[in-house]
Structure 1
Amino acid sequence: MHILLTGGTGLIGRQLCRHWSGQGHRLTVWSRKPEKVAKICGAQVRGVARLEDVGQEPVDAIVNLAGAPIADRLWTHRRKALLWSSRITLTETLLAWLESREQKPRVLISGSAASWYGDGGERELTEDSTPVSEDFASQLCIAWEETAQRAEALGIRVILIRTGLVLSAEGGFLSRLFLPFKLGLGGPIGNGRQWMSWIHIDDQIALIDFLLHRNEASGPYNACAPKPVRNREFAKALGSMLHRPALMPMPAFALKVGLGELSLLLLGGQRATPVRLLKAGFTFQFTDLRAALDDLSGRL
């Protein structure tokens with residue numbers, strides 16, 4: 001199978017490249033720095049700077065994960081514009097290229113996030129739920145999904161991956177928490193009651209591969225472990241794994257003052273559950289948070 005990836009050098013993308021290269025698939029990564037793709041993703045992976053460089057070689061599937069990190073910087077007007085263009089504008093460019101091709105892929109797997117639902121409070125959020133609130137992160141995901149779904153008009157099946165907080169030793173959310181928690185400065189955020197939908201990186205890779213090979217799969221899937229936890233429970237588990245106390249709360253008012261609108265991403269949460277994945281027969285390797293953290297602890 002020939003798979004084209006956007007965001008192939010990111011946390012999830014490079015793991016997918018390693019996984020699929022090992023299975024013998026041909027991989028092409030659309031990247032701003034194609035010369036670095038082979039080093040990051042594997043020697044067998046081809047990097048292209050333009051979609052036209054793919055040529056007329058048939059593409060069987062597209063995995064669209066590109067997007068600037070949402071929580072790395074304050075949400076200034078300029079940053080919001082970048083977050084928008086790196087997802088929506090890029091996906092529009094991808095659609096225009098697909099429309100011009102005579103041979104089209106069978107499936108488009110496109111990224112999204114559990115923040116599509118907004119701050120869900122105590123509600124359990126399944127794929128049938130509607131957005132509860134529409135903060136910037138929610139609006140961004142809604143627009144990203146709506147843009148990707150336009151590929152259906154081209155006869156392409158579309159799968160939407162609403163990813164929770166990815167736990168990995170190679171970067172992302174967990175690596176940013178490691179140092180303060182290791183120094184004994186970690187703790188709950190705000191009142192610690194907000195729900196956190198999380199997923200181990202191995203399950204994230206496995207479920208994307210699972211959906212790629214299911215011909216009937218389409219629409220949204222919550223890429224989250226079946227047992228979401230509250231923020232204070234997460235802090236306690238991470239502190240315990242590192243043999244450190246987790247008693248230093250981050251006051252909500254300090255976050256609001258320091259981070260502005262971005263603080264909504266940390267003070268809110270989603271109690272998302274993977275109803276459609278479980279119904280489709282996917283089996284999670286990690287359903288318990290502490291077991292997931294223990295598995296990663298030696299690599300952090």
Structure 2
Amino acid sequence: MSVSDKEKDEIEKSSAPLMEHLIELRRRLIWSIGGFFVAFLVCFFFAKRLFNLLVIPFKWATQWAGLDPHKVELIYTAPQEFFFTQVKLAMFGGMVIAFPLIATQIYKFIAPGLYKNERNAFLPFLIASPILFLMGASLVYFFFTPMVMWFFLAMQQTGTNDQVQISLLPKVSEYLSLIMTLIFSFGLVFQLPVVTSLMTRVGMLSSTALAEKRKWAIVIAFVVAAVLTPPDPMSQIGLAIPTILLYEVSIWSARLIERSKERDRVAREKQDATEEVADKPADASST
């Protein structure tokens with residue numbers, strides 16, 4: 001049985017927007033992948049310099065431990081290890097550098113389906129997300145990594161007649177994995193105010209619910225810190241405490257959003273009441 005002309009027209013009308021969305025999605029993916037690839041090549045070209053920058057917190061830790069920071073030594077035990085370490089570093093750096101471009105492409109893809117007030121509400125969170133991630137990464141670089149490495153350096157053992165000498169000689173791949181894990185963990189946790197604020201704005205959360213679940217949040221913060229960080233108490237406590245503080249910031253941010261929504265609701269009610277009063281004389285005169 002053949003399909004009627006009317007049904008064919010309906011199928012074509014429904015498929016046209018789908019093809020347009022797929023073409024738009026392909027264009028956004030090309031821009032995102034291209035930006036990441038360019039950032040990856042740039043980071044790979046400067047990989048050794050970037051790795052030396054990441055070693056600076058280790059030098060600070062050796063200085064805190066009373067050792068000579070100029071004698072910091074890292075090793076690699078496989079011929080290809082340092083090469084793949086540079087590749088991993090370039091991929092991580094490329095993703096960080098290309099993130100604003102990727103986030104912009106995602107926003108441009110979904111923005112046409114949003115109302116103007118929804119776009120205006122979403123844009124500040126798009127700007128706050130990379131800023132909060134950089135704040136978490138800065139905390140890792142300037143404070144947390146030196147503290148963790150100082151904790152590990154304190155376990156070294158000087159050689160005596162009764163003891164053998166035990167020195168810390170980190171592998172380049174393991175040191176990079178450690179600092180990348182810390183940066184990713186802190187950057188992810190620092191997104192907590194953004195996530196809770198978005199959920200509050202759409203009505204999925206409230207400041208009262210967040211405040212009531214504070215005890216559970218503290219427990220979950222330590223559990224998440226134990227999963228995301230290396231198995232040492234310094235890094236786990238160091239991640240759990242900022243998480244708890246960010247949770248309190250999330251409660252405060254949710255209250256501000258609720259107050260703003262309440263003010264907007266009252267203003268709309270006043271505007272509707274004013275328009276209703278203004279329409280009444282016109283109705284009376286027409287009768």
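Where does the value 10, 34, 35, 16, 5, 0 come from, among 1, 2, when P(r) over Cα pairs in 10 Å bins from 0, in percent, for residues 115-266 alone is the thing being computed? List each step's numbers first, then the result.
On the way: 1: 10, 34, 35, 16, 5, 0; 2: 10, 32, 27, 16, 9, 4, 2, 0, 0.
Among 1, 2, the structure yielding 10, 34, 35, 16, 5, 0 for P(r) over Cα pairs in 10 Å bins from 0, in percent, for residues 115-266 alone is 1.
Give the label, chosen from 1, 2, of the structure having the highest value of FRET efficiency 1/(1 + (r/R0)^6) of positions 259 and 275 (r between Cβ atoms, R0 = 35 Å, to 0.05). Greatest value across 1, 2: structure 2. One of 1, 2 was used to calculate distance in nm of label points 7 Å out along Cα→Cβ at positions 43 and 131, giving 4.6; which? Only structure 1 yields this read-out.
Between structures 1, 2, the greatest calculated value of distance in nm of label points 7 Å out along Cα→Cβ at positions 147 and 227 is seen in 1.
For mean count of other Cβ atoms within 10 Å over residues 99-106, the calculated result is 12.6, so let me know which of 1, 2 that is.
Traced to structure 1.
Taking FRET efficiency 1/(1 + (r/R0)^6) of positions 91 and 171 (r between Cβ atoms, R0 = 25 Å, to 0.05) from the coordinates of each of 1, 2, which one would give 0.60? Derived from the structure labelled 1.
Looking at mean count of other Cβ atoms within 10 Å over residues 67-74 for structures 1, 2, the greatest value goes to 1.
Among the shown structures 1, 2, from which was the value -0.44, -1.55 of log10 I(q)/I(0) by the Debye sum over Cα atoms at q = 0.09, 0.17 Å⁻¹ calculated? Working shown, then result.
Numbers: 1: -0.44, -1.55; 2: -0.67, -1.36.
It was calculated from structure 1.
With helix-only ellipticity at 222 nm (-39500 (n - 2.57) for each DSSP H run of 4 or more, over all residues; to 500) coming out at -10500, pick the structure among 1, 2 it was computed from. The correct label is 1.
We did not get these values from a lab; they are worked out from the coordinates using the rules stated. Owing to the predicted nature of the structure, the values given are computational and were not obtained by experimental measurement. Cβ atoms are built from the backbone, for glycine too; each structure is taken alone.
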